[in-house]
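Please find the structures below.
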Structure P
Amino acid sequence: MKVRENTKEEQRSIICFAGCDWWYHNRGLFCPQIMTRLTGRYRVLFVNSLGMRVLSLGKDSKPFKRVIRKLKSISRFIRKVEAGMYVFSPLSLPFLGNALGRKLNTFLVWAQVELVMTFLGFRNPVFYIGCPPALKVVRKLGKGYLIYERTDLFGEMPGVDKSYITSLDQELTRSANLVLCVNKAVWQQSLFANQNSLLLGHGVDFERFANAEEPNHIPQDIAAITKPIVGFFGDITEDVCDFSLLERIANNLPDVSIVLIGPISSDVKKLRRHNNIFFLGQKPYEEIPHYGKSFDVAIMPWKRNRWIEFCNPVKTKEYLALGKPIVSTDYPELKPYHDIVYPASNDEEFVEGIRRALKEDGIELKRKRQERVKDETWDSKAQQIIDFVENDLKQRNGTR
């Protein structure tokens, strides 16, 4: 399925204040996947994340690395990444967390975005917010149709000013013309404040993952690791990943190789002591399926906390599109897949789930997993958004 395109005469503009950075975050996330598919209908300005965390030299484990990474992003200024889509990295000041600092940052970002909009000829755009602090910038840019991507309880994210971010989240939920949700609990919560809340769920780049087996290409670093491989791709952070569970797996399954792929933002010294735990670092999105196809079992070792109650990790459908058995800490959005995954309510069940998955896997189970998500494509999600927005705008402007 392809997103229906507009003619040039019909084409609108969309300014997306993303919750991630195009240049160094996972492009499999909701925002970049949707934006790349809206380019058939909109001219897109993708504004890299303004950030929600305030950098602290005392509390952040790698503050200077984060600053350097952001400066590299800003140095790219504005780039055309494909037909109809530009990526812009505005300068902002991450150390300013008080009210005065927020106002200064808002003015600074507003001035830059205003200039870029004028330069590119973006007039009367639709605003799309995936990062709550962008609300203040959008208010200064003027009135326009507003879409809010509410893919998490942002106030529960580690390192944020909970009161401030929660207040922005609530205001956005109330005032947006459309609220996008991927989690049923978040959607039900949103409905109380805004009836124009749409439960989409995450999509999946199904063809990319399902067809990864066809090329013979296997990255050298994972090809050198002894099987069976229990694998994970994503952010390696103790805020959401249960490191003690990973150690438990390593100790109880010494003949299994545990492969972790992704950026590391926590202290992993204890994990590195285990000979059967391997860190392969962050990989380009295009390479992820070729790493994932080497997994014998895919895992999601989440901590049991409030975040997990309102999450819906995109990697669930990516693992299923690969056809891999999944062992995961149980969470509400996993329930529809209980018949094809191995949910675990404690460490013992998690380890046993891996043992079962290694024994029971086969061609028929692989087909069943892929079949379950083959229609959950990002194209279909983008088309749902387009249909809602265009119908809503027609009603507001009067049907022609």
Structure Q
Amino acid sequence: MSISTFGWLDHDDGERRRMMEVVNLFREKGTLDELGVGSIRDTLAEHFFPGTSTIQTRARYFLFIPWIYSMLEHNRVPSRGAAIYARKLQWQLVQSLQAGGESSGGVIGIDAGENLNRLPSTIYWQGIMRWEIRSFEGSTDRYHASLDQYYRAERSARSSDSGELLDAAHRNWHGSLPSAPTGFLSQTTFALQHHEAEFLSERIRRASPDSLLAACLSSSITRRRIAHAPWELTGLGGLPSQLCADVESARLYSLTMEGAVLLYNLMLAELAVERAIHSDTRFVDRYRQELERWGDEMESAQSALQNWDRQAFWARLRAINPRLQSGAIRFSDTWLSLAIAAPGSVSTSNFARILIRERERLLKTTLARLYNPRALERWPGESGLGRLTFRWTNAKRILIDILDGLREPASSI
């Protein structure tokens, strides 16, 4: 199997950091990719909830960031000072949110303070582009570097009489971006005003009309606030048939692949006892019980699992993401076949255990916990647990912010 890598021409530390920040945006928080299925997980996550990521917190950041950078442009901050100025304003935003009473979860940088490493602009930059709020194509660093040229181009594009921008192509931000509230960097909250929520809703519908994110903004989808996964929403039957099938496939994939992670942890627990790393069998007992619970769920879902057209599922994923890793598909499909055939016996299946062991060795080579005693010693007792929900937790928070701003009845969300 060829392992995907990210490469860039220069080896500047800053460029490397920026590349890794982009990669990290789309990793599902709380679900480590121990068995190398992250490309499948992320393909479905981006398909369902485009522009979101697992480190985003609240919807109004999709406006805060354009407002801050519009201030840079309005004040004609030169390229050489743009990064420092943008950081300063984002720190002011942290303080403004605190002053507005947003002192709990969701304020990016509230714990790190003025020297926060991951700025809100980095976290939301790709999503702002995906929702077509940002017109400039490039990273924040490239945006900063482009400002001097932007100011020159803007001056030449304005009429001498009205001063209106003649060429919309010179705008870095959507023409209908709501104006920033007066004093928003002194005191503000995450609550969206109605016109702000309407703008974000319209951007999602226009940029990603076929996504589950857009569908969740319609009145046909309900129970959004209490659903723990996309397939727990009410009204999915009213979705376009392909999207409905995608959600059902994601449900079955999530359910079945949970068994692989549970077996992986069971094998680690057994090996830790065998090598006297752990003095008792509490983790062994835990994962055997979890696999029994999972096996019962699999038995209950046998009708849907047996009727699942997996070949159509893989073809669909490849159509969505032509770069999808073939090794992840081969491993997943092999696991799905054996797990669906005999879910109650995977914990004792030699084939299942060899599959898990060889998959980890292929991915981690000498750092594989099932082969490297030192790596096993660093195992905290669980790793990669949790059923995949494809960014739903973060997307739900953003959706609720928008729906609250639209003043939808609480019973419908």
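All of the numbers you see were taken from the coordinates with simple rules; none came from a lab. Since the structure is predicted, the reported quantities are computational estimates derived from the model, not experimental observations. Cβ atoms are built from the backbone, for glycine too; each structure is taken alone.
Below is a table of values for the structure above.
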quantity: Structure (P, Q) behind the derived value -17500 of helix-only ellipticity at 222 nm (-39500 (n - 2.57) for each DSSP H run of 4 or more, over all residues; to 500); calculated: Q
quantity: Per distance in nm of label points 7 Å out along Cα→Cβ at positions 328 and 344, the highest-valued of structures P, Q; calculated: Q
quantity: Label whose coordinates, when distance in nm of label points 7 Å out along Cα→Cβ at positions 216 and 240 is calculated, return 1.9 (choices P, Q); calculated: Q
quantity: Distance in nm of label points 7 Å out along Cα→Cβ at positions 368 and 392 - structure with the largest value, from P, Q; calculated: P
quantity: Structures P, Q, by distance in nm of label points 7 Å out along Cα→Cβ at positions 40 and 184: label with the highest value; calculated: Q
quantity: For 28 (relative contact order in percent (Cα under 8 Å, 6 or more apart), calculated) the corresponding structure among P, Q; calculated: Q
quantity: Winner on volume of the Cα convex hull per residue in Å³ once structures P, Q are ranked, highest first; calculated: Q
